[in-house]
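Several structures are given next for inspection.
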Structure I
């Protein structure tokens, strides 16, 4: 596989942005930032205010509820091509889980305010976001893209 790395190509590999052409992906990609994390790093913490979406481009993360308590449980594992934080794109409320890297991990990060400004011009993405959130909330998607 000889794909050239670009933010557009990474976004296109996710369910949320699949089917959009490069011109449609461009504005989203332009607002993304690439973040890197070492193994064991908490990217987001349950209870902290959610501010955006994370697209895993390399590595893997565990989504964990009640981390550090006797009731701790791993909800799902997300690897390259998967994403988390989609609820933060719509709701300005505390995170529902902690996300911890399993290994060295890279993520594209897109903030809520940047997503909103661009998505209003691309209703297809808003509809896909609704579908993804509905699936995840209904429990049909137990493990994110691997």
Structure II
């Protein structure tokens, strides 16, 4: 594998089962940058979305929302899920966001997580997700404003 080829997650999982840790040449372009600001900057560049719109759609306090997006504050898992829903991120990107913020990932056998996964897969907004969670008897996402 040359320096230009990137491991995907499954390839890296398989490579890490081997006897030695991948050499720098093998993995240098494969590991994900862990700077949350760069992650969000890239997403906003790719999508053309505006930070103010995402903060409003995620129902997070305005100043706190900007701090989450620029990485100057680290929030709870629910805040990032609310942002992911507002940005209409797919499940893979949402789990990457949760990994970068050390918020854990979504697990489909945990009912609350399953509701969030369902909402992501069906492009729900935060209002729709809120109503789904209430209907299912689950604790809605905490945005700090609830």
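Only the coordinates and a few stated rules stand behind these numbers; no lab work does. Owing to the predicted nature of the structure, the values given are computational and were not obtained by experimental measurement. Cβ atoms are built from the backbone, for glycine too; each structure is taken alone.
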*One of I, II was used to compute helix-only ellipticity at 222 nm (-39500 (n - 2.57) for each DSSP H run of 4 or more, over all residues; to 500), and the answer was -8000. Which one was it?*
I
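Here FRET efficiency 1/(1 + (r/R0)^6) of positions 66 and 130 (r between Cβ atoms, R0 = 25 Å, to 0.05) was calculated and came to 0.35; which of the structures I, II was it taken from? Each step should come with its number before you reach the end.
Details: I: 0.35; II: 0.65.
Checking each candidate, the match is I.
Which of I, II yields 0.9 for distance in nm of label points 7 Å out along Cα→Cβ at positions 10 and 58, as computed? Kindly include the intermediate steps, with their values, before the conclusion.
Details: I: 0.9; II: 3.0.
Of the options listed, only I reproduces it.
Given structures I, II, which gives the highest value for relative contact order in percent (Cα under 8 Å, 6 or more apart)?
Numbers: I: 31; II: 21.
Comparing I, II by relative contact order in percent (Cα under 8 Å, 6 or more apart), the maximum is at I.
Taking Cα Rg over 2.2 N^0.38 Å as the criterion, which structure among I, II has the greatest value?
II
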